[in-house]
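Structures incoming, each one as structure tokens.
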Structure P
Amino acid sequence: MTGEESSRRPRKIVHVDMDAFYASVEQRDNPELRGVPVAVGSPAARGVVAAASYEARKFGVHSAMPSVTAQRKCPDLVFVKPRFDVYKAVSLQIRTIFAEYTPIIEPLSLDEAYLDVTENLKGMEIATEIAAEIRAKIKATTGLTASAGISYNKFLAKMASDQNKPDGQFVITPKNGSAFVERLPVKKFHGVGPATAEKMHRLGIETGADLKERTLDFLVEHFGKSGPYFYGIARGIDDRLVRPDRVRKSVGAEDTFSQDIHSFEPAREGLQPLIEKVWGYCEANEIGAKTVTLKVKYADFSQITRSKTVSSALSAIVDLEEIVALLLAPIFPPRNGIRLLGVSLSSLDRRRSEVTPQLRFLL
């Protein structure tokens, strides 16, 4: 096959997503937690749910939910303190399994990653069979289940992995990619957060079909640099490559709140899921960070940022939590209600885990 023929050939992308990862690890390691609703996080009044088991999800408990709300929804909810060192070790086991099939792996966090298996180390032609093998090996090695999405681009593979959770997989072919997107509510699109979804709804865009009807000029006018991306995915098109060993200049997460925040504790609670998201990305990609930036947008849409740089890379999530709290405290009481908070890490650099050489002994 020539290089030109290869470039025209549809890619085979697998998105692997562990099922309720943190909570499932806790249930695996403690038999008393199996079959009961579990939340990883703190039960304190200011606590936030980091992850919820499927038993807890049946009651409406989910990650980023305040602990008091979770307890109200599920009185029998059992809280477990997170063990990020354990989650990272398990994540490295899973990564080793991925590496048996392809070197083109792009982790998104400790519990999910993209794999490009177009040309794979096993010489397997069918991507669904590769995904099934990987999921079976994860189960045999770790005792945990994973779901997978298989498609010809990253966006659709990510969307597909949610279709048959838990412990399932789903494929979206080039033939049905556009039709799949058309039926989907835009609020479920990967890359469309609550604030963007709300804006789309105000513009009359409820589904992928509605999004597809808008011109590129319209989307650029209303969504700026994200316009071309939205234009593409509405048609099942996403040309982004799976990028292994990518070190970004920065990594961040932000959230727009349904009600403005006026006091410190609700702000700290709202930041916790964002902290865990950016830390999970750094851990999964073995990246160190020295600079922490807090973003605050007020009800009048004015915004400020506050940053702190430390001399050596942050070594634990608790260090990040402490710095964010230090940056957050001086802005209270705020001159106006807070509608959005964000956390980003920069001054990133690759760091290699000491656990990696011992991986084979964990299997």
Structure Q
Amino acid sequence: MDEPISIEEVSELARELVSIPSETGKEKEVAIFIRDYLAPFSDVRLQRVGDERFNVISRLGRGRRVLLSGHIDTVPVGDESLWHFNPYGEIRGGRLYGRGACDMKGPLAAMLASIKALSREELGFELIFAGVVGEEVDGAGTKALGSGFDLALIGEPTDMKIVRAHKGSVWLEIETKGEEMHSSEVEYELAKRANSIYKMAKIVSKLEEYELELEKRVDPLLSHPTVNVGVIEGGRRANVVPGSCRITVDRRLLPEEGLEGVLSEIRGLLDPLGIEYGLRVVEFREACKVPEDSEVVRLCKKALSEVGVSPMVAGYKATSDMSILVNKGVPTVMVGPGRPEEAHRVDESIELDQLHLASRFYYRFAKLVSP
């Protein structure tokens, strides 16, 4: 039987996955569930990533190494009183609701159901599944996988579009120093020297101008780079001149941009202000892009066509584990069910028909890889 996966099978599996909380750092229980699901029909093991944290790795077949991957961690549920549906899994009106339904336990269920179907057949390559930890924070699970794969497909929610490029990100902390004193002692010239928030205000204003410059650099898949001041902290009381102020900045990168170039550019903006400041990199995740004519894109296009979907190639404005693999030399794209805007929100959900479609797509993708 071709594509022997039912909508009931994949829907129930997704609901079970959503019922197991797996906030980043607390993925062990769902990792064990996935291992036990895969154990009857594949060679499966847990890969330790950290203290009580595990990737799930399974293998079928032999030959070329093809990776199907998805993250098993989710963002927190948040305030449960704001949810109109059970945040730990509820099926209603043809949709599955709950934290991770879209990002990305629904896509995981579609992959797992396809692997079960493929286990009944002879594969002409080695199919490796990786359920990885930590994608929502630092990509620790995918970093632990290493490389050596011939190609890879990640099941992030893309609304079944083929994502072949995404932005990178660098989080920066910028700090200004001043001099604490009683606010009643301040005069204008002294305030310019002593008030760290006044100094930071000039930096924030310059970064706001920088955003307009970035909007002129347009990538056809990814739009333009961005900069955002997301956090500001400074001062202790209204009647104390603040001795320090810190901001955290998110700068999104295009594939042709690198960390050192961005740091140099920002220093070039701030240094002429004549303000002493500290600049520290908090986190960096690379951007990536694979060619339109790469094998993995071609296979995805054909597989989508065979399940009745007109293939669309797109970019992703956010970051993901895809860049970790691409920048290790593994041709990688993302294709998965669910709309990206559903992720992380209250009443997160995914359409069951699209879950079923995705399971058929992953199955067809693997069949096309086989010689």
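From which structure (P, Q) was distance in nm of label points 7 Å out along Cα→Cβ at positions 190 and 334 calculated, if the value obtained is 3.1?
Of the options listed, only P reproduces it.
Who wins on percent of Cα pairs over 33 Å apart among P, Q, i.e. which is largest?
Across P, Q, percent of Cα pairs over 33 Å apart peaks for Q.
Using relative contact order in percent (Cα under 8 Å, 6 or more apart), single out the structure from P, Q with the greatest value.
Q
On distance in nm of label points 7 Å out along Cα→Cβ at positions 78 and 166, which of the structures labelled P, Q is highest?
For this comparison of distance in nm of label points 7 Å out along Cα→Cβ at positions 78 and 166, the top structure is Q.
Can you say which of P, Q returns 4.9 when distance in nm of label points 7 Å out along Cα→Cβ at positions 102 and 302 is computed?
Computed on structure P.
Laboratory data are not the source of any read-out in this text; all were calculated from the coordinates shown. What you are looking at is a predicted structure, and each value in this text was computed from that prediction instead of being measured. Cβ atoms are built from the backbone, for glycine too; each structure is taken alone.
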